[in-house]
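Each structure below is given as structure tokens.
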Structure P
Amino acid sequence: MLTAVRIWILLSTLLVSAGWILSALHQLNRLGYGVVIALAGLVAVVGQKKSGWPTLKSSSRFCHKLARRCHRPLPLIFFLLALLAFLSALLLPDLNYDSAAYKLPRVFHWLWLEQWHWIHTGDPRMNICACGFEWMSAPIILFTHTDRLVFLINWISFLLLPGLIFSLFTRLQVRPRVAWWWMWLLASGWCYVLQAGSVDNDSVAAVYILAAVDLALRAGEKKSAADLWLSLLAAALATGVKQTNLPLGFLWLIAAWPNLRLFIVRPLAGAVAVFFGLLVSVVPISILNYQHYRTWLPVDVAGLPSAGKFHLDPFWGVIGNAFCIPLQNLMPPLHELLPPLFRYSVSLWNEQMRHFLLTPFGAHFSSFENFGYLSGAYYHGICEGNAGLGLGLCILILVSVLELRRQRKAGSPGFNISPDPQLFWLRAAPWALLLLFMAKVGTFSIARHLAPYYLFLFPIFLVQARHVDVVRQPRWRQFGVEMMALAVVVLVTAGNRPLFPLPVIWEKLHAKFPDSALVADQNARYAESDYQAALARKNFLNNALPPAETVVGYYPNLCDVDELGLWLPYGRRRVECIAAGDSPASLRVRGIRYAVVHLQQLDGSITDWAGKYHGTLVGQYAFPTPSAPVSPPLELYFVRLD
């Protein structure tokens, strides 16, 4: 496991740093990546000759150990989850909202111009957000001409999760027996399972920060400068994935502080590690943001959907998130299969939340993004866009607490750990960082944004010696297996991309029982969902434009998700974003002859837009919006610019 983690950190560092370096050289293309890969391969061969290649005996031992593990229920369920996530990603395209709106389109913009650049767009997120995950996905898109394999970044990280949890927990003085059980259980958290087959970028940072702290502690134990360098790179990668992961860097600092002198054991190599650590971290994008907006994280840019969501009143931010985080984590799986009462209650709840925000007390939470709303109004069931640890683990935690109290009454011994201040702070500091996060961040899907934080919250409780007695209880073990198996159910029936053929089943039931309101409702849920509508638009945009047009303009609503369909398959055409203030002359200079226009009513009519740019309307297409059936259909217009 440790070897795989080290390779993954080095590979991630290679891809992210290559993105920035090749951009600086204007060589973000196949030739540039080919040279980088060849040099990296040469270094790997030379290094492997010194350390020795894996032998047939060691490989056989590893396979035998893996097969032996699969005879136990928890590892077997985990490998089943990994397999199902892989199949889901291959069979069903991921239309994650954030990824389709700006994460993947920005990569296509960079690849087309063969460098990172400040994109001309109405969505500031295309420019100001951290780029780590995108740099890792760039060569995948470049060489395959598709975004369908980007999920491999999350999937590989998911495979490394249990081993890293066990290694770190035992170093934080959690008993091996307890750590073994919880490494599988925590890895089955819904945010990790559902993102394993997606292109979201929350859970991938959990692996980096786990590895950073674990390797820093290992470096202190073995006085290994190489492990300290790798831990620095891993911590930097975590911050480079998302700016909200920056507080987790304090955990690495606590773990590495006693051994920072190892950097000067080999000063040149240490300096190289620091250089690449800065390059793959949040530093480059922070410098670029400062150049354009005079601040490292311009979250209040005009038009940014998250404006104000990172400037909460600290006190009310903590209070509000103390309500929202448990609320989102306790959403039941398959809640869409509980009609009509539960769904109506979700709508009623959301309506009451809107009224609550208008009250004097509720005004304290108005800076939150959709404070207190349940995800049923935005997603069809639990999916990678709204999942936290999940109801199963929350129930298991409650059961564990109750069992712990029973053990205490029975007189079992409590804490029995060495008083190491460093390890104490590593167990306690995550809770302080959680409070900091809650005080500053007020986004809607905050449960998934906490994916890198969750795992560090457990060691402070699991170090109690009584947990050894808890995990020995047959009832607790059986319940743990059942809660982990629940993650399988969530994965195969995921609201946006159900792996189990629920759409086909409900369609056949609807044909057999056409008068059943329940069956009709569920059939419509899958056949006419937002996911299906987005997929239809993506496929439509792929083929609607004349094949000879290599440039197409795109005028979107803010935070729209349809630009991705115009780019794919990559290499066929270039998409030029049209902002509200662009002149007709600027469009001609950029070579735009056709434009796909997506207007809101507040933006005026398509006739006004076409008149402004001297264009002719050549096509108009309407798509339903299932999550808001009372709203007018979403309309896309094709305009030929004269």
Structure Q
Amino acid sequence: MRTAHKMPFGTELQPSGAVSFRLWAPGAERVELCLEKPGGREILSMDRDMEGWRRLVTKRAEVGSLYLYRIDGGQLVPDPASRFQPGGVHGFSQVVDPEAWQWRDDKWCGRPWSETVIYELHVGAFSPAGTFAGVVDKLDYLADLGISAIELMPVAAFPGQRNWGYDGALLFAPDRTYGPPDQLKRLVDEAHLRGLMVFLDVVYNHFGPEGNYLHLYAPSFFTERYHTPWGSAINFSGDDSHWVRQFYIYNALYWLEEFRIDGLRFDAVHSIYDPGTPHILEEIGAKVRDFFPTDRHIHLVLENDRNEARYLRRGGMGETLLYDAQWNDDFHHACHVILTNETMGYYADYRDKPLYHLGRCLAEGFAYQGEISTYRNGQKRGETSKELPAAAFVSFLQNHDQIGNRALGERLGELASPDALRAATVVLLLSPPPPLLFMGQEWGNRQPFPFFCDFGDELSTKVYEGRLREFAAFPDFQEGRHGTVPDPNLLEVFAEAKLDWVTSSRQDRRERVAQHRDLVLLRRREVVPYLPGFSGGCGEFSLFGSYGLLVRWRHDSAGLLTMLANLGPQEGYGFKLPSGRLIFSYPENNEAVGKGGAMPSWSVAYFSTLRRDKVK
């Protein structure tokens, strides 16, 4: 089996042996194709049509050919739809044969969303090699852990040798530091052979500040009507927006078809501005759903600070219409306040009622469903989500943002007590919402994951100065205090973030991995079979004592799952012991659950009346 996604731009191999080159350049008077040849550079003129497209079909190029486009006789630029950039984002694009890779997983159709347990990782920091091949070397470990999906932080070509990935400049080209396209395909192939899905983080709200040249020949790609934290917004609704929209629609389909990726996570869609109809997110979601056969499981997940529940709506049979789920920042923020007592920044919105917010997340989806956000200057945030199924919300205690956006990149293990963190992990892995783990979390890794990048001298200085301004309001980083903000451009900052697999083999780390594995397996047995039946409105919650939380999820036909938790440093009282069999408790001492009408500090218990024979 071989795959290629046919697109209106970029390069395409012709049956005749020629190569087709296509570039949308409405802002340029003249575009020429520059082929790098052993004897020197060869320059070929490109035809222009009324829409601003430049086209050329030539036998002067072949698979492996290096090329650039010359704009108006001056600036040389890479192909914005390049499949590979062997010399980086400022260098030559390369003609690639997408069908060179022979897939071995030709019968793979993915896995249902209900089975999802996500493991987020950064390709460059996850393994010693820091490559796609390095991830392949760890797939058996992840499969043994019980993970069903690995999620790659963005891999699109970025400037320099290291980057989180959110500064991507060429969105169709896997970054050269990780390996050529076929190495990413090998990773996906090997994952599928082990029953693992592969999700990819994509960034459609901005381009990175270095290496993108679209403004030179397609200025209508951007609009000054809206601004993002990274500058002018992408033009999704103004004049000449048709091909801008198509660029991103094809990008989503490209990763899903040509690389057989199983799902996409869309970064910070609250910074996508589109007042038109349909919204670009609706169009992408609909195109993806229409493109693939119904037996191919494709999963789409949003990061959306606006908590817009409408993108997560289900059909009459409970089927996903557009997006499967959203990363639930509310869950993380509420848990973080409970575990650490931190209330600076966006944690201020959870300071007064963290347990209430957590309960609402577990029972209804979002904590903020239209309520006023103090952090957002009194603006209302969110839409009603209680009618959505539990599976529409991805829960996590750690991810790249919530660790790396801290000044020092501390992990939760540095900030919370072991008992508190263990109790929260039980809540994460045994509650119905699909859970996400961040790389190394399963063994209690305490290495920081700081923000890192590798820009040129002038830009690197600006990035570091911006980082200093960002944390200037925090007491630990004001003049005269002990904290120092690391320079993200330094190689040692990136080195700090690379996982130390040697420490993972320590006895205490192996025990933590085993604990996570056991919880994931328990989830697979006691929660996953029932997850499709935890439909909208199935949850309810109540508080007891100072730190007590009780959550019930009522299955459409099979019974009840109940969580009883005391998430604080004192014993909890004032609850009624739930009915059903006890399926798990922490601390792992069944007699402690409810003994004498009390819950120990930092304790969690799950009870079930669910019956398999009642599942429709």
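Every read-out reported here was derived from the displayed coordinates using simple, explicitly stated rules and does not represent laboratory data. Fair warning: this is a prediction, and the values are worked out from it, not measured in the lab. Cβ atoms are built from the backbone, for glycine too; each structure is taken alone.
To test your reading of the models, identify which of P, Q gives 1.9 for distance in nm of label points 7 Å out along Cα→Cβ at positions 368 and 424 when calculated. The read-out was computed on structure Q. Quick check: -7000 is what I get for helix-only ellipticity at 222 nm (-39500 (n - 2.57) for each DSSP H run of 4 or more, over all residues; to 500), calculated from one of P, Q. Which structure matches? Traced to structure Q. In this comparison of P, Q, the computed figure 26.4 for Kirkwood radius over Cα pairs in Å is attributed to P.
If mean count of other Cβ atoms within 10 Å over residues 128-135 comes out at 19.2 when worked out from the coordinates, which of P, Q was used? Corresponding structure: Q. Assuming 16 is relative contact order in percent (Cα under 8 Å, 6 or more apart) as calculated from a single structure, say which of P, Q it is. Derived from the structure labelled P. Taking distance in nm of label points 7 Å out along Cα→Cβ at positions 80 and 248 as the criterion, the highest value among P, Q goes to P. Using distance in nm of label points 7 Å out along Cα→Cβ at positions 176 and 384 as the calculated read-out, with 5.4 as its value, let me know the right label among P, Q. Answer by label: Q.
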